[in-house]
Structure P
Amino acid sequence: MDFEHLIVSREGHIATVTFNRPTKANALHFDHLAEIETVSHSFRDDAETRVVIFTGAGKHFSSGADLTDSGAAYKVPMVQRRRRMRVGERAINAILDIDQITIAAWNGAAMGGGACITTACDFRIGADNCFMQYPEVDIGVNLMWQSLPLIVRLAGPARAKRLVAGGERVHARTLEAWGILDEVVALDDLLPKAREMAAFYASKPPIPAQMIKQSINRIAGALDRAIMHMDVDQNMLSGGTEDRDEAIRAYMDSSAGRFTGN
């Protein structure tokens, strides 16, 4: 299977999916997200792979939404636009539904949608230069992709509010202290450590390991999709406000916004 924005490699029972837009800090647009959904689904019929590592080429895991994208994929009638805007949600749910153990080898930035991807994985190993930030609030919109429950479970309600409602940027050692990262290593050791963890889980009997993973995920996220099913509609609502325009202006100018609640 060939991809434009991903590199997929395999070694024994371990597959590595590398986001491959390094000149764009692995920013995500419609086609890239569709490929993530496709590759995640491809593991359903893969009996040999037992662990999947997700990582980013270049300096960053993923800087989130590609703000330089023309948005042509979304310039369609509203009924179709609403469906297409769920491509990120579909990508996240496809990662969550991977039977195999998943590990994020997290280098540099994981922002917005990139942070959503890391939280959708079973484990996260971070380079000592990594950081997380959800900038959505600062550009006047809510967090989508049904990903809010993922960070709440990892960090707890108060810290999730700091990250998502406050838009705080949090670095490696704090991410580890908050339970978001399982381990922090030097950048040069990131992939070797991820492969070491992958080899450990690949050595387990795959049927019970995968059943246990899926059961834990179902217990932890039993109500996620029921509660978050309209986050795209919330995004479309907040994206059409005057405050959204002001937030974009302030964000691009690095200035304070003046928000009215309209």
Structure Q
Amino acid sequence: MKNYKLKVIKTADFLKTRIKKPPRIGIVTGTGQGHSIEPDEITESFEYKNIPNFPVSTVRGHTGRLVFGSVKNSSAVIMHGRFHLYEGYSSLDVTFPIRIMQQLGVRILILSNAAGGINTEFNTGDIMVISDHINLTGENPLVGPNEASWGPRFPEMTQAYDKDLAGLAESAGKEAGINLKKGVYAGLRGPSLETPAEIRFLKTIGADAVGFSTIQEVIAAVHSGMKVLGLSTVTNINDPDNPVSVTLESVIEVAESVSPKIDLLIHNIAGNMNER
């Protein structure tokens, strides 16, 4: 943990000397969303490969760019592309950017992802506000020695997803004419997609959508004291009785088509934050 903390500090210091204003909001984009979700004004932009110690995205649909700027007059940093356990990264690698955001002063984290719908009342292209999650990855970024300066040994997870932010998202959706869904996100390690039996199991334990990201980042964010909002784009519906083949291409296609709505939501949410 000592070496990990030193890497976080070194990387954060690298960015601090190169940005004009520390970000208040952190935004992590999901598969296929990196080209659409942008700040109103870009002040700085970095390729992941040019940031010391930063992991590099290896999956299509994740462009690998860290962008600083303003969203409705709130300073923000946006990750265009994230990291996953299935890529071979550890939970500490996956959450490295969250720790960087923590060092930079981010207090609000908005995460988006592409997810398979389990709730049969959902439709392809719906956006689900995450109300809670189920961690089925077998991983946790807090395993090992606790860094007390970052957060408590046993962080409280009963309200991992901030209710006020979820309320702002609902209001923002109404303003934009977007009918948002709400539900529980199940996080798996991946990369193999779910079998029909696994979908039945996930539905039985209360999951409304399933994906391969977000969980590790949320745990680290809650540990750091950030307020968290999660938004899932439903890219397909998993019906175990009528299974349909899913490809990365189809996931990216749906995610890209929904990206403008996610961007509009995030901008409206940021605007509503400023009014409070």
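Bear in mind that the values in this text are calculations on the coordinates, not laboratory data. These numbers come from a predicted model, not from an experiment. Cβ atoms are built from the backbone, for glycine too; each structure is taken alone.
Laid out as a table, the results:
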quantity: Winner on FRET efficiency 1/(1 + (r/R0)^6) of positions 20 and 124 (r between Cβ atoms, R0 = 25 Å, to 0.05) once structures P, Q are ranked, highest first; calculated: P
quantity: Label whose coordinates, when helix-only ellipticity at 222 nm (-39500 (n - 2.57) for each DSSP H run of 4 or more, over all residues; to 500) is calculated, return -12000 (choices P, Q); calculated: P
quantity: Structure from which 3.3 was derived, distance in nm of label points 7 Å out along Cα→Cβ at positions 92 and 172, options P, Q; calculated: Q
quantity: FRET efficiency 1/(1 + (r/R0)^6) of positions 68 and 236 (r between Cβ atoms, R0 = 30 Å, to 0.05) - structure with the largest value, from P, Q; calculated: P
quantity: Which entry (P, Q) yields the derived value 1.2 for distance in nm of label points 7 Å out along Cα→Cβ at positions 108 and 180; calculated: Q
quantity: With percent of Cα pairs over 21 Å apart, for residues 52-147 alone derived as 36, matching label from P, Q; calculated: P
quantity: Of the structures P, Q, the one that 26 was derived from, the read-out being relative contact order in percent (Cα under 8 Å, 6 or more apart); calculated: Q
quantity: Given 20.5 for mean count of other Cβ atoms within 10 Å over residues 12-19, calculated: source structure among P, Q; calculated: P
quantity: For 0.7 (distance in nm of label points 7 Å out along Cα→Cβ at positions 28 and 220, calculated) the corresponding structure among P, Q; calculated: Q
